[in-house]
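Readers should treat all values here as calculations from the given coordinates under stated rules, not as data from a laboratory. Just so it is clear, the model here is predicted, and its values are computed rather than measured. Cβ atoms are built from the backbone, for glycine too; each structure is taken alone.
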Structure I
């Protein structure tokens with residue numbers, strides 16, 4: 001019963017997080033993370049709130065009109081797995097569509113302790129290269 005209640009809370013947190021990501025609300029997004037959090041993507045680990053802000057600044061500097069379509073969500077205790085489709089426009093005007101996944105680990109206060117982002121690099125590269133390939 002306690003785990004079920006917490007799992008529902010974690011799902012609600014993830015929904016708010018995704019909404020704030022789409023609306024680019026940097027202040028609220030940072031508040032979801034624990035002070036000692038870690039974000040892992042592309043073989044890099046960003047640590048703490050400074051790492052969180054670095055990731056968001058990079059994301060928002062390079063992606064416009066970011067939209068997520070949730071495909072699958074699984075929650076077990078303090079771990080949330082989310083599969084989603086992302087669509088965005090790069091700062092260069094290229095349209096991106098990619099299926100991705102993320103794994104959140106929450107601390108006892110329901111703050112994000114770790115976030116691991118996964119995506120097929122070849123899929124994303126093909127999306128980015130497609131306009132230049134079509135021009136030839």
Structure II
């Protein structure tokens with residue numbers, strides 16, 4: 001009797017394991033998003049800054065960074081911090097330092113906020129505009 005009970009218990013465990021695996025596979029396939037493999041937020045930010053990276057002179061070692069935290073009294077800190085870190089990643093090995101005191105500055109602001117910030121800057125600065133509120137400013 002015990003050998004039959006052992007065989008039934010083993011069969012039960014195999015069937016339970018198979019059921020669990022199939023259930024997990026079905027759930028995974030249901031939620032599958034192939035975009036996550038080839039394209040994610042870090043990749044998207046890197047693509048967003050690709051043109052800026054190409055326009056930045058090769059001899060530049062440090063750039064400033066201006067975000068919403070520099071012009072608004074209220075802003076989303078985690079969002080600003082994340083975009084700042086992603087900019088550091090995308091522009092490496094160039095050092096990205098907070099603030100606009102450097103000769104070259106990456107500005108991450110909407111058009112209205114950029115105009116507010118630009119009014120406090122030298123009139124002879126040169127502005128390169130990119131998509132989605134990204135600017136590269138050169139202050140000679």
Identify the structure, out of I, II, from whose coordinates mean count of other Cβ atoms within 10 Å over residues 18-25 was calculated to give 10.0.
II
Among I, II, structure where mean projected area of the Cα convex hull in nm² as derived comes to 8.3
I
Ranked by FRET efficiency 1/(1 + (r/R0)^6) of positions 10 and 82 (r between Cβ atoms, R0 = 25 Å, to 0.05), which of I, II sits at the highest value?
I
From the coordinates of one of I, II, distance in nm of label points 7 Å out along Cα→Cβ at positions 26 and 114 came out at 2.8; that one is structure I
I have -13500 for helix-only ellipticity at 222 nm (-39500 (n - 2.57) for each DSSP H run of 4 or more, over all residues; to 500), calculated from one of the structures I, II. Which structure is it?
I
